[in-house]
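K.L.:
In structure tokens below, several structures.
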Structure I
Amino acid sequence: MSFVARRRVRFAHVDAAGIVFYPRYFEMLNASVEDFFAKHVGVDFATLHLKRGLAVPTVKLDVDFVTPSRLGDFLAFHLTVERVGGSSLHLAVEVRCDEEVRLRAAVVIVCMAMATGRSRPWPDDVRQAF
């Protein structure tokens, strides 16, 4: 089962060619991961960072840009948990506009203790939600 976050392509996302400038996809992807944690996992980033002292940095990102997206498009970011490691989470991401695939990505994030900057195991409640 996939978690789906929807994003509209805004003027700030496009370049002079009128298509999404690739770093903006990464910002939308990060926002989708944040939504995944808040809505699916049940722990928003404010709680994770400010109360629990945990961060979830991206440590690996492999992306295929399939078809350009344009101003006004509605994109659906489908996030699927592929694997949960001790401190890592592997996500498969497919971005679609209607049924047309725009982007595919493999994302690895890790659970990190903010105080030390080192990885640590996922808390039990977070692991269960994955």
Structure II
Amino acid sequence: MRLAYPVDLTPDGQGGVIARAPDVPSALTLGRDEAAALHWMQDALLVALSGLMDHGLEVPRPSACKPGQRLVELPQRLCLKLGLYQAMRARGLSHSELAACLACDAEQVRCLLDLDHETELEQVQAALAAVEDSAR
């Protein structure tokens, strides 16, 4: 699974560059140049997407990149966690229900969904498989 969000870059009038992700309006950052703004945008996306998840809201899918936009790709671990969150939402599966499927406690599921937590990819993949199996 790969997620890359389009980003608009604009000068801030003081030598820096403002980066905005149109698909995730709360993802906004500033860098001393384009490279720095794009670097910080990955963190801004992580914070904004975590906030959406914390409030049980839909995580927007990236739109197609338009001319003049740049792409900021999220690391695979984050993409898998976002996919797990979206799959759980689509099936109406709670943390405790997934925990029962995985034979673990709800705290472990919370860690699986925490974008800041360094979860092993295999654990997230196993949770995704459990969500898929629960739909059958």
Structure III
Amino acid sequence: MLTEKFKVKSIVHLYELLPENERLMVDVIRNIIIDVLPGRCKEKISFNVPYFYGNKGICIVWPASIKGGGITRGVLFGLWRGNELQDHTQYLTKGKNKKIFYKIFYSLEDIDESQIKSILIEAILLDSKIH
């Protein structure tokens, strides 16, 4: 885990800091998100990780190497308003946070593109109702 104080300035900078397994997972998850997000949504680096928002926060991608995500290995895909999603397949984990629900990936094989897209579409619809 990167414990020194630093400020990630860009996605390229983040990728330079991550071990290969996390970098590959972050890249795959980011590309799935970018593929699904409508043009009104944006990505920025916040808390040193990729953060995606529309009217409000939609989701984050938090590799374990970046301090503050609450995980010791893998890459977390978190949804800011996860508690408001239907999540019929129970894909997401409800942790200690009452609003953010998440899925942790430990390998590329764990990443289920169709599940991520499905839950992300629901999150985007929820975000579009906020003004």
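K.L.:
Given a computed value of -9500 for helix-only ellipticity at 222 nm (-39500 (n - 2.57) for each DSSP H run of 4 or more, over all residues; to 500), which structure among I, II, III does it belong to? Mind showing how you got there, number by number?
P.N.:
Numbers: I: -4500; II: -15500; III: -9500.
The correct label is III.
K.L.:
Upon calculation of Cα Rg over 2.2 N^0.38 Å from the atomic coordinates, which of the structures I, II, III produces 1.09? The partial results should precede the final answer.
P.N.:
Numbers: I: 1.09; II: 1.16; III: 0.99.
Clearly, the read-out refers to I.
K.L.:
If Rg/Rh (Cα atoms, Kirkwood Rh), for residues 25-96 alone computes to 0.99, which of I, II, III did it come from? Working shown, then result.
P.N.:
Values: I: 0.99; II: 1.02; III: 0.94.
The read-out was computed on structure I.
Values in this text are rule-based calculations from the coordinates and carry no lab data. Computed from a predicted structure; not experimentally measured.
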